[in-house]
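Asks: The structures considered in this document are given below.
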Structure 1
Amino acid sequence: MVSIANAFACLMTLPQPPEFIAIHDAARPLASDELLERCLAAARETGAAISAHHVTDTIHSSPDGVCIDGTPSRESLWAAETPQVFRTELYARALREIDWRTNPPTDDASLICQLPGVSVKLVENPAPNPKITYRHDLRLYQE
């Protein structure tokens, strides 16, 4: 989050900052141009939009990491991806108004969601957009 905030600060020094910013995790190399364009179109409607896919796994919660204490319905669960696109002014406002340094959000959309009255639109991505986190992840997507 700090590296994105630093890059954003540099962007804001431009004589004419862009109307929208797109944040993309380099660990998701399979995102398509078409997906970015759909996220931008959705952000034009609401000010904020992210790529996401329906969760198909059963998710359990376990505060102690030992026993399950709940199982939310996956009907309403979405797994966030990148790209995430935001109106520049909205992102600047979130960085100013939200205490993100002491309580870091898990992604940029969760930062924006903390602003009152702001909605982040989901852009369904049916195509694979895996996050390459570990070395073994690469083997799954090599051709």
Structure 2
Amino acid sequence: MATKKNWHQQHAETLGFGQRLADTVANGMGSWKFIIIQTILVMFWMTLNLVGFVYHWDIYPFILLNLLFSTQAAYAAPIIMMAQNRQNERDRAQAQADYQTNIDAKLEIEALQIKLNTIEVEKLDKIIRMLEDMKKNPGK
């Protein structure tokens, strides 16, 4: 039996490789794990270059490290923006799905209201007929 896919699954299926990669990178860069690992690597880089006995490949003020950060930022910013754009698309898709659900629910509620009103009118008509019958035939 095939199950109907929700809008999350439908949207995920439309993403290309680059879009999924951008989402994964943005999720990774926006995590504590990334911040902690990067902090450890920077501290290691600085420590090796400050106390290195043999070779200082990036002496203070760590120009190469600054270049690496600039390069990382140059690539990270557009990747994060792509992920944010897709989040906006997901939000719009969810809002549209919610709107459609609300419309469907409204139509169903209106149909139920009509049905209940019909049942109520039929009951009242039946009660009125019974009362009229009792009036015509008081002994029964």
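Asks: Between structures 1, 2, where is mean count of other Cβ atoms within 10 Å over residues 45-52 highest? Display every interim value, and only then the final one.
Replies: Values: 1: 22.0; 2: 12.6.
Largest value of mean count of other Cβ atoms within 10 Å over residues 45-52: 1.
Asks: If you work out relative contact order in percent (Cα under 8 Å, 6 or more apart) for 1, 2, which one comes out largest? Intermediate values should be presented prior to the final figure.
Replies: On the way: 1: 33; 2: 28.
Ranking 1, 2 on relative contact order in percent (Cα under 8 Å, 6 or more apart), first place is 1.
Asks: State the single structure among 1, 2 that was used to calculate helix-only ellipticity at 222 nm (-39500 (n - 2.57) for each DSSP H run of 4 or more, over all residues; to 500), giving -29500. Don't skip to the end; give the middle numbers.
Replies: Values: 1: -9000; 2: -29500.
Answer by label: 2.
Asks: For Kirkwood radius over Cα pairs in Å, which structure out of 1, 2 has the highest calculated value?
Replies: On the way: 1: 16.7; 2: 22.2.
Largest value of Kirkwood radius over Cα pairs in Å: 2.
Every read-out reported here was derived from the displayed coordinates using simple, explicitly stated rules and does not represent laboratory data. Worth saying up front: this structure is predicted, and the values here are computed from it rather than measured. Cβ atoms are built from the backbone, for glycine too; each structure is taken alone.
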